[in-house]
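Readers should treat all values here as calculations from the given coordinates under stated rules, not as data from a laboratory. Because the structure is a prediction, the values reported are computed rather than measured. Cβ atoms are built from the backbone, for glycine too; each structure is taken alone.
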Structure I
Amino acid sequence: MKRNPKIGLLPLYLKLYDDITPDRRAEFMPFLDEVASRLAGEKLDIVRADVCRVAAEFEQAVARFQAEKVDLIVTLHLAYSPSLEAAYPLCSTEIPILMLDTTMDESFGPTTDASRIMYNHGIHGVQDLANMLRRRGQPYRVVAGHYQNSRVIARAAQIARGALAARALTGSRALRIGPSFPGMGDFRVEVGVLREHLDISVKEIPASGLTAAVEAVTDEDVQAEMAQDREQFVVKAPEDVHARSVRVGLGVRRLLTEGGFDAFSANFLAFDKADGPVSTVPFLEASKAMARGIGYAGEGDVLTACLIGALASSFGRATFTEMFCPDWKGASIFLSHMGEINPEVMAGKPVLREKPFPFTPAQNPVVVTGSPAPGQAVFVNLAPGPADRFGLILAPVEILPEQPNPSMAESVRGWMRPRRAIPEFLEEYSRHGGTHHSALVFGDCLEGLLAFAEFVDFDCAVI
């Protein structure tokens, strides 16, 4: 589910300064307060430690961060602080570390008064500690710049979202409805491998396993949900078809909530009954779930579903997608799927339509149709690799504005333009073993996704 990243803000200082000039530390507090305020302004929840100088104080701060389950420790050197005071406590935790390399003053030129050295020399404390963390194999990242007049705070927030996504992915609980699609091999990973390497647990049920949950849905529940749909969407589906999809979808939602699942995948072929409670595929609920931060991917792909759950819960606007067709001439790639897209990523008001379903005897579902909003995004793929390693493929892309095309009106459709020429992009993508199920994350989020890859220990490639 969606939440703000929680960071532990760790201010570092030198005890010697307190011994010599005990009143001076108070002069750093407005700087610390403003940095904390700017981080909070990026929708980060802050757990703020006391100023730390010696090992015992750092140990107490890290213990507090662990107790409060922060996603990321953010260090801020108010002044120089000897690394060996902080290194052991920081290397004893599994919480990832971000070093915020900034100072009180933006300008420190040749005419600067020498008294300002005291307030702006924390960068060599950063260098001391970074060296010790690297030597001890402790993962960390650094963002540098003046906290008022650069993107350093926004970058820190992106890395915090990457840390939250890493925490959300590892330990995910996934529900698979029906078996994986027969013959699809790229995303298929043994349940034991998912558990051992990513701590992902999977529960598989047949479509009939939804029966009790769907039967527990009342007519009042259905009517209330349909009323909400009429506010959120343009509903162009017959009322009975809409009600059928809503009822099955609410059953899925109930099962997800009761089971504490973070993600689910449904194999549409498993829905093969035209009558009874489970008479249609829950495509509509798949779309709504992603908007709530619950992961989804098609055809039994719980790996990508858990990826999307982690990204949607931390970065927000993320959706399941597939590359369908290359536009060689137009230098773009067509994105689509059967009927699943996060409504939060869409341009305009999404439309609900009845979709013909010829694949099994199940009745026609209602699906969300429309196109993703134009702008910056990152195409993200989690690819199983050799020796049970996983690779994350990141491709910054531009989502193009939709061109009117009546023949596409009843589908999920969008076009993305990578930074590389289409032939080179596709060659590189498949050299890295990219699968045909992926995520699309909107916004300027590449740095956060790189941090996500590092914090989960994925091999990572940027195309």
Structure II
Amino acid sequence: MTPAEPSGWLQAFRIYTHPRVLGMLSLGFSAGLPLLLILGTLSFWLREAGIDRSTIGHLSWIGLAYGFKWLWAPLVDRLPLPLLTRLLGRRRAWLLLSQVIIAVALVGMASTDPLENLTHMVFFALAVAFASATQDIALDAYRIEAVAPRLQGAMAATYQAGYRVAMILASAGVLWIAAAVAPAEAIYDHTPWRIAYLVMAACMLVGIITTLIIREPEVPVSHLISENEAHVRQAIAHWNLSAPLTAAVAWLYGALVAPFRDFVVRHGRQALLILALIALYRISDVVMGVMSNPFYVDMGYTKDEVATVSKVYGVIMTIVGAAIGGVLTAKIGIMRTLFLGAVLSAATNLLFVWLAGRGHDVAGLVFTISADNLSAGIASSAFIAYLSGLTNSAYSATQYALFSSVMLLLPKFIAGFSGDFVDAYGYASFFTATALLGLPVLVLVWLAGRAKFDTTDSPPRSS
């Protein structure tokens, strides 16, 4: 028996005792807190305030910031921040800056009533989105660099555990606080939402303190970067540029061009298949998720019911699913777990069709949320491990940002029309359509599996 190949299920679960694997809990918490505050929870707030569903659907495009983070990921990978990089290192410096911006922007959201100034609310939500996406860039690079590839599935699972705990706080916690401050469901009041979002801003201290405590990954800048920049200097030598300008051109090539060229060169013709799989793998869940909270409101569920069932019990089931997914990736491989997750994610969306026909049914909500979130946890663990295995550590922040951006770009764009679809065809047809969106994913996973795009078969990441 070797550490890389655990012989039994008990041995497989011991990967979760690794110190850096455990450390991802608090970092995952920091990453998970902002997301729902600008998407799901915000949509609940806006709907209660009387904002129409079509506008709520369009405002979900705020989440497209996560889909374009590859544009500034090279800066996070290569650009040092004055003073902070020298004191904290390149990953922790960007983490701290983004976490502080998130906290400040959440205070701005808390101070804004969407009924009085929706434009200001959108501005602060965009600031949270861009800072949160930047935090994700730095944190994904830290996660990939902190441990060996065989532990990436476990890192993904514990990251998700912390992430989901934060989602409980950012969803159920906000709803509970709002309900406690103003128990009346029928009358909209800005005050409870202001208090709840101020509490969320204070909770970003968890991420800030953690960033100050953790150690920077012991991964030096790869020799590959230096070699690429040296080749560029040689190639442009005949341009007769000044030394500083030559250095700047070489740096820009290494930061902006080399990470994408490296991915294409390593995977060749199969790069398009990989990108297609990444772009579509989570589409059914992402598109469905935008209308889930408006659906709960329109079905008559109270804040307490949604908080208890969807935002606490459901998130616990996601954590359980993530742990199972982390072990499955170690035992049966990433591609098989990816396929299982894709089947379950599409199939469980059909349970919402059933729930829509039952109206206000708490027991039905418990069953539906349990199955949906368990499948989401399994799929997410395998998918994060798959993406991590595709990166080259020389460009980990930029390449992972590219993958996660591709993952969100198309689903978020389509999700922006979800409110229009529900208004035209109803919730049952909408949930059926989201399940059908998952069918092409099964074909792509099968094709990728045939091509043996498992992380165990990928070219080794340079260090």
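Quick one: FRET efficiency 1/(1 + (r/R0)^6) of positions 139 and 235 (r between Cβ atoms, R0 = 30 Å, to 0.05) came out at 0.30 when computed from one of I, II, so which one is it? Structure II accounts for this read-out. For the read-out helix-only ellipticity at 222 nm (-39500 (n - 2.57) for each DSSP H run of 4 or more, over all residues; to 500), a value of -11000 was computed from one structure; give its label from I, II. Checking each candidate, the match is I. For the set I, II, ranking by FRET efficiency 1/(1 + (r/R0)^6) of positions 123 and 283 (r between Cβ atoms, R0 = 35 Å, to 0.05) places II highest.
Quick check: 2.3 is what I get for distance in nm of label points 7 Å out along Cα→Cβ at positions 35 and 443, calculated from one of I, II. Which structure matches? Of the structures listed, the value fits I. Taking Cα Rg over 2.2 N^0.38 Å as the criterion, the top-ranked structure out of I, II is I, with the highest value.
Could you tell me which structure in I, II was used to calculate distance in nm of label points 7 Å out along Cα→Cβ at positions 27 and 115 as 4.3? Structure II accounts for this read-out.
Identify the structure, out of I, II, from whose coordinates relative contact order in percent (Cα under 8 Å, 6 or more apart) was calculated to give 27. Checking each candidate, the match is II.
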